[in-house]
1. Starting from the value -8000: which structure in P, Q was helix-only ellipticity at 222 nm (-39500 (n - 2.57) for each DSSP H run of 4 or more, over all residues; to 500) calculated from?
2. Out of P, Q, choose the structure whose coordinates give P(r) over Cα pairs in 10 Å bins from 0, in percent equal to 16, 45, 25, 12, 1 when calculated.
3. Just checking, which of P, Q has the largest value of relative contact order in percent (Cα under 8 Å, 6 or more apart)?
Structure P
Amino acid sequence: MDISSLPVPVILYAGLNLLAFAVFAYDKFRAKVMMGRTSETSLLLVAALGPSGALIAMMVFRHKTRHMKFILVPVFFILHLILVVWVWPQVVW
């Protein structure tokens, strides 16, 4: 499958999820080397925009899995899943 054949919203959505994954990975790296951290508010904002990437990063890096605020990430994922199922037919056609 050629990337140019994908609808623009799909490419943008994938990019947001990759960004979320990268931000969570970067924060975990900075936590390990005891450097400045990304604020939890910023992480949650990124997770709201790209919940799949954030959720995968949380599982892969075991990052922010014990913080109660971050129970929102699976909630964001479910909301996005519902939204994608609802919007997908309109994007494809």
Structure Q
Amino acid sequence: MTRATDPVLILIFRGTHQVLSAEKRLKEGGVPLRLIPVPRRLTSDCGLAIRIPLDRRDRAREILSGARLAPLSAHLPREDGEYDAVSL
């Protein structure tokens, strides 16, 4: 999908069903992604998150908005291991 140095965006959802629905829609829309465990520093009722390339953010927003699958939060990983909350 992306190299370790490529900027990514982590999407957090309410639950597993929402994550899997978002995964399906994003894949159908051509957005490369990876399902990952929710990073420890982030909290979620669901144990899964979606990681997408940052340069696909606009396409992901368009797809998820149209499907009414807005994530609870979106985060940019920092070099120090922390995360910055951002809008999708």
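Bear in mind that the values in this text are calculations on the coordinates, not laboratory data. The shown structure was predicted, so the numbers you read here are calculated from the model rather than taken from an experiment.
1. Label of the originating structure: Q.
2. Source structure for this number: P.
3. The structure with the largest value is Q.
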